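Below, each structure is written out as structure tokens.
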Structure 1
Amino acid sequence: MDDNFNLCRWQENDGLIGILSAPFPLEEEWNDLSEMPAEDMAGQEQSAYDRQMCLFERKYWRSQLVNGAVPICHEGCAIRIWLVVAGTQAGRLWEDKRSECGGLKPLRLADGSLATFASWYDEWLNRCLDYR
């Protein structure tokens, strides 16, 4: 079993989860790809590309970006839904698509409103009932 999916082993500031008591740092969508190396650099100078990619990934995946939040849902391919528990976004859900270089953004319901845990779960249950 992959340790990343074992909730009992996650700890604050472990590289995935930030510091739960610290406020969630984001107010709006975030996706800073500015330091990502260009693909054509890989063919020209692989070692420089690898170094730059390593630096980019450290910054892009830093756990401080999800301080004050807990992952509550894994949607495959390292895409997660985070429940914010501290800060101005407390009670809201955020979508983490960094694995696809899609950044972090507030999760929205089908009607476009911002998702809370209760509204998101209610929408999911109703979709399941509609499939019967």
Structure 2
Amino acid sequence: MAATPGLHAANLADAWLGTLKNVTTGLPFAACWVKLHVGNPGTDGLQNVATETDRKQITWGTISAGALPISGTLSWTPWDSGPETITHMSVWTASTAGNYLYSFAITSKALANGDTLNLTAHTISLTPIASTA
């Protein structure tokens, strides 16, 4: 069987993600915060901002096969910003202001006062990963 073309997991994809994650480099992913949105954040990350404006800091997990997952759970609780439906999240380099890095859609979550919103899984992946078989 022929090998699948793509990035070498250990030598390139994991190394790139490791560089981004390394807190001693000061690169963007060393410390990231997540912001909530009620629609697409747009190209600047500032559109459709949720009423709940507190950003939660990401703790990155272990890099493997070109993927960098979060570790642990980010929680917004208790929800006290009135009813809203969260559809997107954006990732920033600081708890306030900072640089917008990227956004992602989530399964819509309708929230009312007293609810909790948890982000339990999110992964940055570099693909395609080459196979050797």
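Source structure of the calculated read-out (mean count of other Cβ atoms within 10 Å over residues 33-40, 19.5) within 1, 2: 2. With FRET efficiency 1/(1 + (r/R0)^6) of positions 41 and 113 (r between Cβ atoms, R0 = 41 Å, to 0.05) coming out at 0.50, pick the structure among 1, 2 it was computed from. The read-out was computed on structure 1.
Can you say which of 1, 2 returns -1500 when helix-only ellipticity at 222 nm (-39500 (n - 2.57) for each DSSP H run of 4 or more, over all residues; to 500) is computed? It was calculated from structure 2. Of the structures labelled 1, 2, one was used to calculate mean count of other Cβ atoms within 10 Å over residues 65-72, giving 16.4. Name it. Matching structure: 2.
For the set 1, 2, ranking by distance in nm of label points 7 Å out along Cα→Cβ at positions 49 and 81 places 1 highest. Out of 1, 2, which one gives 32 for relative contact order in percent (Cα under 8 Å, 6 or more apart) as computed from the coordinates? It must be structure 2, since only it matches.
No lab work stands behind these numbers, since they all come straight from the coordinates. Keep in mind that this is a model prediction, so the values were computed, not measured. Cβ atoms are built from the backbone, for glycine too; each structure is taken alone.
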